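**Student:** Next up: the structures, one after another.
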Structure P
Amino acid sequence: MNPLIQNGLILTAMLGFAGMEWASRRYQDTVHADANDTKLELFMFLSLVAIAQPVSILVTNKLCGWLIPAQLGALADLPWWAMFGALLICDDLTQYLWHRASHSPLLWPLHRAHHSATYMSIRVTYRNNFLYYMLMPGLWLAGIALYLGFGSVYAYYFVLKVTIILGAHCAWRWDEPLYRIPALRPLMWVVQRTISTPATHWAHHAITNADGIGHYKGNFGNMLFVWDVLFGTAHITQQYPAAVGLQGDRVFGQERWYHQMFYPMLQSDRAHSALRMGGAEYAAEETASDAGVPAADSSLA
């Protein structure tokens, strides 16, 4: 696929979801972002497309050229379905595992920014810590796949993946009306167990699990939700949490964008902050035990 066509399709998906967020008034009614949110989301998106992705591809290309020069394009003759399946394993499955690991106390500070948003929107999709992407195994494995000759299939794979994950974060809940159509129930049963949807992914961003809808201890899938089904981390309700975000931010206020983006190089001085060495995330008992993040004094809840 021509790079211009690939980028054009991705831009079309972004504009399409953004347009539906606006036309449905979901954006105006639910996305209450401030300048701190906007800086974090804008600079993270720019750093991903201008630094993390190009660097991972260029470095893996150089390393492969040095270590395995004879393998350049060695797998280019594989059938498209074999390449697509390999990409699902080396990119999407590893991203599921990386995402899951990022909810452990050690890696949580690198992913915390993604959950600090108090709204869902396509603008949240790439909201993370800079190192979250620089250390993501899937980006580097994708670079190796491109060296081996997966380029023609990777372009289609990448467009599909971006479209699905944008849709899963979108303020316009595209799946909501489909659950109410009896004839579509069998199809939606399959869809929800195959790809990430707003219902399953919003549950992952929920501020609490207490309502039976939130499930921030699971639903880690990015493009495919089937990984959650296979590994026992799925929670499917066809409902949406009343609120998303983090308990600590409600009590102490949101962390500054540069602490969220550049931890551990820049560290917070906020009380009960995971964004400082030796600090701990503020969490109520239910939040801490389920999310796997270290709890601070829960008496402030």
Structure Q
Amino acid sequence: MELRRAGKTGLMVARIGLGTMTWGRDTDEHEAADQCRAYLEAGGNFLDSAGIYGDGDSERTIGGLVGTLFRREDVVIATKAGISIREGSRDVDTSRRNLISELDHSLSRLGTDYVDLWQVQIWDSSNPLEDTLSALDYAYNSGKARYVGISNFSGWQSARAISLQEQFPTKAPIASLQSEYSLLDRSIENEVLPCAIELGVGILAWSPLGRGVLTGKYRFGTPSDSRGASPHFASFVEPYLDARGARIVEAVNIVAEGLGYSPLEVALAWVRDRPGVTSAIVGARTGAQLRGALKSEEIVLPQIVRSALDDASAVL
């Protein structure tokens, strides 16, 4: 699998990353190991997690694979902090105090003394940005994080954070910017993507399959074993099950049938090769689904097809 550089840093990650949001909850340890094994055998090296995923169970599952399924130094482990569930409610806190505490908890669950990439998961308007960024500096300068990044920031928020970190050589440079990006959601093309390209930061695209909708599994209803039917993810999938989404899904299916590929392969290849994208992060329910996604490594979409998909998914 091709490795790409994250922005102007030395961090090299596979152009398809393995998302672990469901690990330890909807995906048990044996299934997670099967997915990880398939991914590593395909040449992948990038596992993406967050402290909030499964209330830490995702990180614990990854930690259980270190030293048994792979050597720590052979895999890029990324995690995120800043969002947690407290007393049943979603809590956003990107203060230096909370972020450093979350980092220590993540390292403990992962069973390692460093992460390769540590990311602030969300913008927090209630906390000074300089305070948030000082936690990244601490993690970077202490060696607890080899590289740092931001996630789900808007264009101006990203530009502000990246620019502040460039002011002094002692501050941790922003290596990556993780954002949702797919044929169903191209909103980062307005400001976030140009910002990342201009400032030399790598884009990590999450949900490149449009939360699973672009695979075509929801064309004729919601399968009982799908995320759309899960109590954890039904509201996550629902926004793309509208008329516009249906039109884009049909366009992807037409392209897939014409080229002899699966809709999943077409949708993933489109994101993977967009300008500025370092890695497209995919999550799968089963090892079989992941192996299907990894087949996209074998294809390159012709430019005429990419243009047709651009037109079909353009916001009117």
Structure R
Amino acid sequence: MSRDSITLQRQHGQVQLHWPRLAAEQLFIGRSADDACALAGRLFALCSHAQSLAACLALACASGQAAAVDSSALDSVRQEAIRETLRRWLLDWAPACGQAPDPRCLTALGQARTLADCAVLAEHSVFGTRTRAWRQYGLSGWQQWAASGHSPAARALQVLLQQPAEPAPALLVLPDSQQLAAAPHWLAGAHPAWHGQAVETGALARYHHLLQPWLHAGHMSAARLLARLLALADALLGVPPHACASPLAGSGLARVDTARGPLLHLATLGGDGRISHYRVLPPTLWHTHPAGCMVQAAANGDSTQITRRLLLIDPCVSFTLAGFDNKEHAHA
């Protein structure tokens, strides 16, 4: 087990989660805003473009400057999310849903240099048709697509639709950055929470209104996978990620949407213009709340079912199921 790894342990029907998270952003303390912006993309290997943009927005806002979002930076974040979703599909979700890894697709992803390359790979490995046509199916159409087995992703979705019903948690969605900045109570505890409640921040939160019939039917994992596929399709079709910043009690709060959900950076500058306080809140930090979706996913079922549910939640670090087996599930 790595130092920065999540452990979930279930005993007597109760699940405990432990994540000794490495707060790498503490390396920003004492640095200038320019130094931190340059460092952010190198310090965080995962979603490095999103991390860099969030740092620049948060620090600009903290210094009282206009937090302008450059279109080329948004394009980089969008392409990063597309590649990350394809990588997770090929390495994690497809095998977890009984689809054999395709070495040719993995090679194609490694060689992909442009959005057009990624689009071709997605249409072959995921949608089985043109992305725009797939996106217009609607929920009943996607259910028919799954039953058709027309592509590996369709077959994977069908596997999930045939699983025993999972209880749908209360789906409290992360507020926008202005609401977060206006009510900073969510920063008080070890785990961020909105009015004391766990929050869903992944793609499921973005598309939950569309997927509500599946959630009511207990198709939680199927809804999670379909939400990620919808986000992939929208990104390929040019929908830009959301990125903004808002002042918060003398600090700057930035939000940049990533493949896993909203990434938040909170920056405070001292009187000398250097960074005096800094926090990075990835989507996984919300999902590891003691009553959050990861704990709920591990509350029942065998280790295979729980592993698949957790992979579809998609934490940004590896996880271990203690008390289920001794295998660490490498991820991200």
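**Student:** If P(r) over Cα pairs in 10 Å bins from 0, in percent, for residues 185-248 alone is calculated from each of P, Q, R, which structure is the one that comes out at 26, 54, 19, 1?
**Tutor:** Checking each candidate, the match is P.
**Student:** Taking mean count of other Cβ atoms within 10 Å over residues 121-128 for each of P, Q, R, which is largest?
**Tutor:** P
None of the figures in this text is laboratory data; all of them are computed from the coordinates on show. The model shown is predicted, which means the values in this text are computed figures rather than measured ones. Cβ atoms are built from the backbone, for glycine too; each structure is taken alone.
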